[in-house]
Every structure is written in structure tokens, then in C-alpha cells.
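Once you scroll down, you'll see the structures, which are given as C-alpha cells.
None of the figures in this text is laboratory data; all of them are computed from the coordinates on show. Everything numeric here is computed off the predicted structure, so don't read it as measured data. Cβ atoms are built from the backbone, for glycine too; each structure is taken alone.
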Structure 1
Amino acid sequence: MPLLNFTNLDFDQIKTSLIDYLKSNSNFTDYDFEGSNLSSIIDVLAYNTYITSYNANMVSNEVFIDSATLRENVVALARNIGYVPKSRKAAEANISFFVDTSTEQLKPTSLVLKKGPVASSSGSFGNSSFVFSILSDRTVPIFDNIATFNNVPIYEGNLLSTSFTVNSRNPNQRFILPNSGIDTKLINVFVLERGSTRVKYNLKEDLFDLDSESRIYFIQEIEDERYELLFPDGIFGRKLEDGNIVEVEYIASNGDSGNGVNQFLFSGRLTFTKNGTETNLTSGISLLTTNSASSGGDVIESVESIKKYAPRVYSTYNRALTVNDYEVLIPSRIYPETESITVFGGEDLTPPQYGKVFISIKPRNGDFIPNLVKENIKNDLKKYAVAGIVPDILDLKYLYVEVDSKINYNTNSAPSSAYVSSVVNTNVKDYAESSELNRYGAKFKYSKFLNIIDRSDASVTSNITTVQMRRDLRVVLNAFTEYKIDFGNEFHIKKDMFNIKSTGFRIDRLNQTLYLGDRVDGVNKEKGSIFLFIVPNTSSKSHTIIKENVGSIDYKNGRITLNPINIVSAKNKDGQAIIEISAIPNSNDVIGKRDLYLQLDISKSNFEMIEDQISSGLDFSASNYTSPSSYSNGNLIRL
């Protein structure tokens, strides 16, 4: 029997192929009669072939990390190249409280906050109640009958424990933690070794700096989002001996659900020891003070993220040499709270700074990384970075896109202008919050944005949208400082003066509100100078130049430089003095280059609804129609 060539694995196509084969055999005549026995046999054969091909296709897909869909298969494939997916992360809060022990007759000299549950969320938080725990005991002395517990870090979740007895006669013994939702950074492993005390073992991610006595363990994710501990074989790390007892304490959390808790009730256990006896203290506990609300909780790494980072981490060989190495190792190994990251070498700057690599990170929570976290990232990078390369972590820099849209709509097709405006604003907001923006290297796509407005509602007939970009220059008050601000996009020059706009500010010894203006160079049209001016009458837009040549502007590269200037007051934004500077981009497609984090600022954008008199039938001949300008307005200042 010759092999059939199945060009399609659909059931009907398989059946058709079998029937075509039987047509060539004169011994069978009722294959095309649906009620015949042979037809039923053909159905069974086709169905069996269909099921077999489906299973074969699914199995072959699950063999490769790019096409695998089941988490346990993706994790197993990532494990083969040494990648451990990020675990669920417990939300962390910080609290303080004191305890009055004056009523205690035994007069303790110190107080111990026992490991385990310490606090719970006050009342109902999002229809849920959360428990916060600590991993180890915390002891403080008592002065004047007061024990003060300051800045206690607590972690959302329950402190759980399990133990294993090492059995060398069982070669298949595994150390599997029975719970899911474990934060692998919050695991304590102790081993009771023969003839010794309880010894702590530390988590290790590589084989560097190990000897045969290193007390370490490794961890890997297995099925059902659980974890298995792996212990050394005596060559790279100390080998467990028969009869050793492994004790594991860990926190199983609810991930990002525990973020945002800012009120706590004490639920911990306080003890003191007197005359060799441990006693519980149940009174004198003050209300808890929340130093920082719970944050940083996160879900377990997704399948898509594992597929993205596992091959890239493998390609770095655990060293940071290229820009891509840094962009992979920092979010996957060093700072998992990274939402977006950009890295560039000092040789790309003007002037170049050789031997330095610049890193800008947008954290998941907030805009800026604390200085302590920056130092921790730098220290962690030392074991990956090449000698002689100095990392420098820059603060986040926003590049804002502002739009001014004149939206024409057909009044016959819309319930009201407010309805259409609401739909447009909802769609624009969704785009503004999408991952297409809100990251380094993002691109505001002008044509796509216009299409979003046009498709918002059937009544929208057209729109004319102009684009501006803005940077917020953070200034140092009461000090002569030079400023450089980069837009990363070429400026559009529409006239000889006032191609940029700014908010007002004041400088030393001049009690007037000043604004920044620009003048195009008469010879080199790609360059210009910055001047300061006042606006005596904003309604008439008149202006008076106070001082020329206080800085320079590079229209081609989108860069503004201010000579040393002593600014004494400026617009306040989140407790920081800033000057908002805006310009029209030469291209309506704005890109967040290098260390610029692109955002569409809806609060500074304008959406105006205009009745389309032609489409609405109010002006068929368009004799009274006036088109709005396709260019941004020419205001001299930003109020």
C-alpha cells in the first residue's frame, strides 16, 4: 500500500484522502455511501489519524521554548539553559512601635519580637485581609521600661516551615517545598549537622567562589509553581550527610494583591527571658506606626517573560559586556522590580566618556530609584561587569507628548458632543497607558493616533491634530547652575523666534517673571541662542527681551543648554522646582531615544469637538466652512 500524502490534517481532508485512495481499488464499491460499514470504518481511521496528528503536533511544540505553552514545559526548557524564573514577590512594608513594660513585675532588660506573623491589615483591604510576617527574631533593649522597635520590615504572607531528613540510601530523594506562591528571596535554610549546631545555608545562583565546604543550596521551579532545593555534591559546596535534618522556613504570599496596605494591627508575639524561662508579654503595646505602605509585591514571572529572558540570559554567559547584557541581567537577576530599562555606553555621549556605562531604570512602583537601591545594583553588577567599566545609574527622564485635536463629528449620528468626547478620551487614555508608550525606546505613532480618534465613534468624520513635546527641567534654587536638557528629537523651525515655550521663573536680583525664548542663528539655521524675556501684558502677547545669549539651542539634535544662572523660584511639581519647556517636533512621530521615557500627557492635551456642518447637512456647499490650522498655536509662553 503506497503512503498517502496528507497535505492537510483537518478531519474532512483526511477522510477525503482515504476515499481518494480507495477509488483506485476496484474491490471496494461502497466507500462513498455514508450509511455503509466501510464509510464508518473510514470515519474511524480518519478520526484516529486526526487525533494522532494533533498529539504529535502538540508534543513537538512543547519541545521548543519558543512554541511551548504549558508553564511546566517552558520552565523545564529554561532550566536546561540555567535560567530560574522569578518567583512571586511578597509586598514589603515598614512599621514602628514601642512597648511599655512598666507593669511587668519581672522587669525584663530586653524584648524579643518572635519570627512569624507580626501585623495584619487593619479592617478589610480590597475585600481581603493580609498577614505580614518577619523571617527571624528581632531583639531590642529596654530603656526606662520602654522597648522601641523602629523601622521593622514586614513581608506580606504567612511564615511556613518544613523539614527533611537526609537519607543517603534513597538516591531519588528530593527536597520539594509543598506550597506555591513562595518568595524565593525570603527563604531560610538551616541544616542540623551531626555534632554541630544549627547551620544556615545560603542561596547560590552560580558556581563561582565555591569550595567543598561552602554551605550553599540551589533552587529550581518545578510543576505547579512549587520549588525544589538542590544541595551540593561535595565538590562545589558541602555535601549533606546521612541523618542531617534540613529545616526550611519561607513566606508564601499573595504577590501584588498585598500592595497598598497602610494601616496595620499588631498580631505578633513578644517574649522576654528571665531566670532561664521565656515569658510572653501581652500588654503595653502601642499602636503601629506605618513608615511606608506595603509595595513591591509582584506575581510569578509569566510564561511570556520566561521565553523572552531565558535565551537572552543564557547568551550573556553571566557577564555584562555589551549593552544588551546589562539590559537583560539587571531585570532578570539583579533588580526584578524593573519595568523598563535603557543602557548606553559613554562613548555615545558628546563629549564621549570612555570606560563608563549609563543605566536608566523605570521601577514598577514610582518614578525614581532610591540612592541605596542604586548602590546595591552597582554592587551586584560587580560580579557580572568587566573590570574597568564603571556603571552609572541615571534618574528617570520623561519626554512628554502633548496633542491638540480638533475633532469634527456628524451631529446626526451622535447623541451629543459630550458622548463623542467621552468615547474619544477613553480610547486615547487606553493608548496613553499602553505598553506601546510608557517605556524607553517607545514611539508615538502619529498616523495610528489619528486613526484611534477617527475610529472612536461612527459620528467622527475627521480630526486635525497637532503635536508638541515637553521636558520638565528640574532646577536648583539659589545657586548658579548650568543646565542641559535633551529632547532626542529634531525641533521644527517655523519662524526666526519663539520656537520653544516655557513656564515662568525668577532669577536673583530681578523681581519679574521671566520666560525662555530662542532666536535662530542667521548663518547656521540648525543652531540658535536662548534669551530671557518678560510679558508685561499676556492678553496682547507683547514681550520685552531682558537678556540675550543666556544659552544655546541645537535644533537638529533637539538640545537646549543654559549658561550658569541663579534661579530663585519656579513652578512647583511634586515638591520639585521645574521649568516646563515645550517645542514642536520636526516629525510628528516622536521617539523616546536613549534615556528618555516616553509618555502621552493627557492632562496637558486638548480635545475640542467641532460640528461638521458639511456632513451634518448644515452647509452642503461648504461656502461658510473654515478649516482649523494644522499647525500648533504660537503662544510665547506656557502658563
Structure 2
Amino acid sequence: MTSEAELVKIARLIRYNILASTTEAGSGHPTSSLSAVELMTGLLFGGAFRFDVEKPEHPNNDRLIFSKGHASPLLYALWAAAGKVSHEEIMSLRRFGSPLEGHPTPAFPYAEAATGSLGQGLSIGLGMALNAKYLDRLPYRTYVLLGDSEMTEGSQWETVQLAVHYKLDNLIGVLDVNRLGQTGETMYGHRIEAHEKPFAAFGWDTIVIDGHDFPQILDAFQSAREVEGRPVVVIAGTVKGKGVSFLEDRNGWHGKPVKRKDLERALKEIGEPDHTLRGEIEKPIKQKPEIPHPKSIQIPSYELSEMVPTRKAYGNALRRIRPACPTMVALDAEVSNSTKSDVFRESYPDRFFEMFVAEQNMMGAANGLSRRGKIPFVSTFAAFLTRAFDQIRMSAYSLAEIKICGSHAGVSIGRDGPSQMGLEDIAMFRSILGSAVLYPCDAVSTEKLVEASLNHKGIFYLRTTRGATPVIYDNEAEFHIGGCKLLRESNKDRVSVIGAGITVHEALKAFDILKQEEIFIRVVDLYSIKPIDREDFIKAIRGTKSLITVEDHFPEGGVGDAVRALLDDGYLPVHSLAVNHMPKSGSSDELLDYEKISTDAIILKVKEILQTLS
């Protein structure tokens, strides 16, 4: 273990690198980094933290998450002190192409996840702690550096509650109470008890210390390792800008580097560091998780015309593919009997985590699980995923692989009313870089697309409906991300009707009625809304003169917009039927008619278009 005198020297080197790198960059957050120098120096080099610096992905390394991601100069300076970041690299902070970005991302191999949108690190840490305690059954601990400003975020307290529920004694929060936020004093300033009381009330073990006193810091982290049955938070009173007199506890310095003309003065105050000094980190024990070998996937078993809700098929698919995917886990926000992830829970209770009504924490935890090598399948009502959008987009920046199912999508859910109708979800998930957005219309396509999700890297979104729909595909049918299915065609087709999910069935009913009138339409199931294989799609609609997209979603960002973006060269005119009126409670049929996305609305639009084409 490193001596206290050596820790003081390491802290001096870290402060030097924080100040020098941010001044060189011309931007950054040196004062927020300086306040936590002793805390993090004591953690990494004081004997509590276990990490093989040559193997950052070692499964039993302790994990360190900077929830206050703006303190990234401290993160990089810590690993420089550990000998894993050179002087040239530390001075490349925030430059284009440097892995040392303004806030941590996986471009830096010692960053556990992308952070910087405040209030998310503790949720990510919870996912990693769940993985260690209940899945891999490894003794590693997860430490999360928190800022006092971000403790006003509700997502933090979602995590605080759930960490107690799951008895996560391997999750340690480190709260840097430095009093100042971006624009002034934080809500509680230096009133440490205002932070300590709620943590204690929720059941956390709390340790209050002076965050610049090494003996207290070392004792705190050693004590945290000895707590059993509940999570721990070390609450440290600190000084923002510590070590430089004209920065210490001064408002107005957040996000501002020291100017070049003042850098020499600042460095003189902290003292000349030993640039050859390197801190030693304790090695983890060589323990690895046991992962069973995957087995082959059985095909689904449905009868044609059988009435099955796609949400039920989702649950069936989770259970069916589990033997082929040993790393999968399922999370749900207390609606598993509606999303039907309870089908999986009943068969694999040890791989299911109830996250309760806390969607933001659920998505953050899924991010943490993914970053530790698991494939999380996350489900709730499509409408409620909107509140977790920040966590979803940050998961994409973390390069997380997460499969998300939004059930009860669209006005077709019926009488529950607009608060329960996911009508923005397609647009939301289409906006995520590298995402896949799928909307199957029957049980077979649902199950096959859940299978296909295993081959997608990044954020995968599956939209399911509440009511039962007829099975229209054979169990042997193949589906791939990006594809579509041509369901009805003839050499007389002049209009292609593009449906997805529930509207596919409305289009098929319209086809049958129009056929009796000697009017023929092309019907396409656009089950993959993002991406869309342009060649496949053009092949499906070739020969027709006009398109109608029909969707149980608001027009902005939905199926119609996806098709227009695909045909940006004006290949064919695109007419959209979408949810354009304020939804109401009612039966599914009433609402589809009211929003003009029903069979009758399709027929009316087809005839209107044919009049213009004649």
C-alpha cells in the first residue's frame, strides 16, 4: 500500500496535470477536478481499489465511474499517475482525435461509460454492481464519483432506493460536496448533513469525512469494503479549486481553465511535482465468471390466423432464445405482466431484475450491465420510455448493446387514453445514432426480430401492440433488420400501401374490400423502420405510381418520414395517414377510425389518389 507521504506527492502530480492540460486545451473543468484529487488518489492508490492496469477489461477489476463527467481532467490525470497516459497524451486533452475527450467516453479505455449528462453514473454503477453480485458472482466493487449539484436529479434517488432493495454492498458512492455549481452555490452548499440524512434514511451506510484528509479518506474506503448487506456512500466535504488560492471556493470558475499568463502562478502554489512518480494499484484476484455454452435456437410454433398479441410473442421469444444467449438478462419497470416479459421471469427468475416504476434508472442500469458484457432486454410501455431518453442516448455514446421493447404502442391500445399511448417512440428511437427500430405485425415476425436483435450492435427498439393480431407468417419465414415483406401484389397495382404493426392488418382488410371492386393495391409490411434496405423496398413497390404510409404514430419522425427520407430523390409521391388528432379513450376500432388510419381511411385515400392518377 502506498504511504501517505507518497499519496501527497501523487496528488501534487495529478493537480499539475489537471491545470496544465486544461490550460493547454483552453477549456475544461479544472476546479471541479481539483476538489476530488485527494479522494480519488486515496481510492486508486491507497489500497482499497483493485485493478489490473494492463488489463482494463479484466472481469474482476473494480470499476470507477465518473458520474460528474466534467471532472474528466482528473480521470485522465489519475491514469497518467498510474503510468497509462503519457505526458503527450495528457496534453492532447479535448483535441480532435484524442481519446481524452471533454467528458469521458469509451474512446478512453479506462472510462467505464460515457458520462457528463449529470445524474446517470450511479444508475450505471448499479447495473455493474447487479452484474457482480447476482450474475457473474464476482467480488469486484463499483465506485461512483458523484457531484453535489447532480444529487438534485431524480434519477439518482431512483438508484438510491433500488440499490438498497438489492442489498448492493458492492456499490460505493463517493460524493464530492464542494459547495459550488455552475452558476453559484448548490442547493445545500456545505451542509453535509443535508446530503447524509436522505442517504441514511433510504438505508445506505454513510461515512462523512474531510475530502482532503488522507487518513480519513483511507479509513473511509477501508470501512466501505467491510460493510455487508447495503450500499455505502462516502460523503466528503471538499473545496472547489483546492490547491490554488485564487481558485479555491471562488464562484465563477466553473468550466474555465487558468489562463496561460496565470498558469505559472497556479503551478507554483501546488509545488513542483515529480514527473517520474507512478502510483501502484492493487491487483484483483484472478476470478472469472462461468458462462455456459450457447445452445441452438428452436423455431417458434404458431398456427396461421391464430390470434396472438405481439407483446406476448415478445415474452415467448425471450424465453425461447435464452439458451442460445447465456449473457442475456431482462429488466422491466413493474409492468411485466403487460409487456409479457413475465414469461421470461417465470422461467429464468435469476436473470430477471424488477426495476419498479423508475425508467431512467432502468435504462442506466441496462447501460452498466451492457458495459460488463451482458445483453439486457428492457421493457415497459412505449409511452414511458420517453422520460428515459437521456439515458438511452447516453447508452448509445457508451457503445452499449441494449434491446428495448416498448409495448402498448399507439391509439390501438384503446380505452386507457392518451397518457398510455406511445405515439412519439418511433421518432425518438430513429434519432439515436446506429439504432434499429422494428415494428412487427404478428407473433412470428416478432419472435424472429427478437432473434435478429442478437446480431445488432447498439440500441435496438422493438415496438409491440396490446391487442391480439392474426398470425400471417409461417414459422419458417425469415426476417432481417432492414427488410420489408411484400404481402399482396398484382400487375394491376397502381398504389402501394405501406403499413407497420397494427396498420398492416388494416391494409390487408382494405385490400380484400377493394379487390371486390376490382381495385388492386400493393401491400407492404415495413417491419424495419430503421434501417430500411432501399433496394428491397424499391423492389417491393416497383411498378406502382403512388405510396400511402399508414401508421399508429404521430406523423413527425414516424413511418412516413422514414419512407420520405429513403426516397429523397422523389422516386414516388408519398401520402401519409398518421395520428393527427388529440387521442381519446375508446375502443381500438373507434380510435383507428377517428385518427383516419383504419381500413375505411385507407380505402378512401386509395380512391382519392386513383382519381388523380386517371
### Message
Suppose volume of the Cα convex hull per residue in Å³ works out to 159; of 1, 2, which structure was it derived from?
### Response
2
### Summary
Rg/Rh (Cα atoms, Kirkwood Rh), for residues 343-566 alone, calculated, reads 0.98; among 1, 2 the input was structure 2
## Note on the structure
Computing helix-only ellipticity at 222 nm (-39500 (n - 2.57) for each DSSP H run of 4 or more, over all residues; to 500) for each of 1, 2, the value -5500 comes from structure 1
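Tell me which of 1, 2 gives 1.9 when you compute distance in nm of label points 7 Å out along Cα→Cβ at positions 119 and 135.
Numbers: 1: 1.9; 2: 2.5.
Derived from the structure labelled 1.
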### Query
Comparing mean count of other Cβ atoms within 10 Å over residues 359-366 across 1, 2, which is largest?
2
### Message
One of 1, 2 was used to compute distance in nm of label points 7 Å out along Cα→Cβ at positions 335 and 591, and the result was 2.5. Which label is that?
### Response
1
## Note on the structure
percent of Cα pairs over 13 Å apart, for residues 431-494 alone, calculated, reads 76; among 1, 2 the input was structure 1
